[in-house]
Structure I
Amino acid sequence: MKKLIAAAVASSMTAFAMADISITGDAKYEYDLNDNNGTKTATANTEAHINFTGKSGDTTFVAKFQLVENATDGDFDMEDTYITTKVAGIGVKAGNYASGTTGLAGEIEEGGRSHGKVMLSYKLGDIDLYAGNGGDSTATPGADTGMNGNMFAGARTTIGGQTVEIKKNSEVLDSFGIKGSAGGVNYRYETQDHDTHGDASYAEVSTTVGGVTIQYASLDADVAAMLTETDSSVFALESGNYSDSTGNSQVAVSTTVDGNKITVKSGSVEKGLSTTRDKDYTQLSVSRALASGATAVVTYTDQDMATGDKQNLEIELNVKF
């Protein structure tokens, strides 16, 4: 009997050891102090993301959860649930997931999440091919809704050190992008062409001199409906948050001093205040990794308002695990 019990325990432990399951995530506490033309408000927010990943051979399942709590509300949300695998050499990604700003035209359009997404990928020599279905919703202005209206296809390759990508987003939208580096200058240019809304483009150049990184970034669109991104890591203020905005231009300078990363961003949101008035802004951010494993970030933002201006001081403590 003892031998049977020992064998059963050993078998269960072996099965557990063979399972490839990981838990990662991040959490942050934010305190915001706003002074809007003399009216002061203060808010606090706690947010966490928990990611579960399970692997078996070439197949991976991912589930991402978000927990948010502030003074007025608490929320628990299942953000992403998707599976990736390979079938006859073709990569498959299926489920509910978001496309981020790192993708083609990510600074132009909001990625967003939708259900029922499917993407197939295949490497043909030096060319990465992909095609799929965007699911049951889309951030593309004027595009059809429903599964059939969200079909897309694209190709990406490297030519002379430059990454070039083309994409058919939908029946009414096409995208093109190129990025690379030349003479110590990094560059990125992406553009979208919409059948009825015209064109939108994103341009970025950056270089590092003496430990100081200088970046210029700009957005330009024929109509405001083309600029829908509201939360990228590039701009201090996003054009997508202003209904009339058709552009944005910003200069950013960053360096590290005594373990403190300092970043200054200064720019202007075209038609950010009205159809005839731009919105100027300046942001100073200082972040430092602490010995405890957390990172402290202090950000001060000054921006024009329709009357007067607005200052925001954000203090954040975040950790990744």
Structure II
Amino acid sequence: MNTPVRSAVIADDSPTMRRIVTNVLEGAGWRVVQAADGVQAVQAVFQEQPDVVVLDVQMPRMPGTVVARILKEDWATAEIPIVLLTALDAAGDRYWGNKSGTDRYLTKDFEADDLATTVEELVTAAPRGALRADAVTLSESDVLEKMCEVLERTLYQTSLAADVMAVSSKTHGFEATVAALLSVLTGVLDHSLAGVVLSEERIAYTTAGRPVSEAHLAEFLSRAAEVCGLSAADLQVRMADPEGRLGSEDDEAELATFVSMPLRGYGGSLVGVVALSSDRSDAYGDAALETLRLVEGPAALVVDAARLSRQGVTI
């Protein structure tokens, strides 16, 4: 039985560099597809579904770092290893390359064996299964649309993280800080109840986003306490409900969806959790969970800083 030939997409605006990389990989038994710029690179990867991608950073129409973000954020190409092969070697360049989601960073003074070995290691460490996404033919406008989606999502994430961190400078006092944090989160995530539970203090700060039943609140507190290794009976509950939503309508509405994220403060210790619930099934999809993961670090630092300040601890 013949072993399938492994394939690679390489992208570089220099014909000389494309030829060099192609010779190295073909000499190691790879089938190579070339692209001359970033847009062509995205098109080639979606069409070929290769085993590995080798990208230059500085390319016309779209840099390699943006190509990498597009590929890593699409389920059809996210598992394909990416090597950045570039003349840029400053610390900032390496940092940004890593942040783009690439798996390895090589400079263009590489030895042939370095590239061949790197590609082999990446593919061996995470071999792609037989079940791959179907080949997709993308137009240039399709590629640019994907780029805009990535940039828009990145801007959204950056803005949200900045809003969370700004809570510290805009509020005074621990409870005001928690209230402001919950306001930011509940402004972007649908919820019936939202709350912050502090493990050491055994306090739950809770707010209602829409009418909820007493039973819903009880289950919410029970689950949030359990995440902290506590029971609901251990908690002092401070409910912010100025609009009288608790028990104001359908008392039979049950908690259908619950999510939480840990709050790890200075030193990595668990200081509590942020929790959200809904009376709607499957209320929190991938986008909501990604939002929680995004704000997990900033939210934890904001809460812990306010908590320690209240205790008179100088950070």
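A short reminder: the numbers here are calculations on the coordinates, not readings from a lab. Just so you know, these numbers come straight off a predicted model, no measurement behind them. Cβ atoms are built from the backbone, for glycine too; each structure is taken alone.
See the values below:
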| quantity | calculated |
| --- | --- |
| Computed -15000 for helix-only ellipticity at 222 nm (-39500 (n - 2.57) for each DSSP H run of 4 or more, over all residues; to 500) - originating structure among I, II | II |
| Distance in nm of label points 7 Å out along Cα→Cβ at positions 33 and 97 - highest-scoring structure of I, II | I |
| Read-out FRET efficiency 1/(1 + (r/R0)^6) of positions 193 and 297 (r between Cβ atoms, R0 = 35 Å, to 0.05), computed value 0.90, structure in I, II | II |
| When mean count of other Cβ atoms within 10 Å over residues 65-72 is computed for each of I, II, the largest belongs to | II |
| Structures I, II, by mean count of other Cβ atoms within 10 Å over residues 169-176: label with the highest value | I |
| Given 1.27 for Cα Rg over 2.2 N^0.38 Å, calculated: source structure among I, II | II |
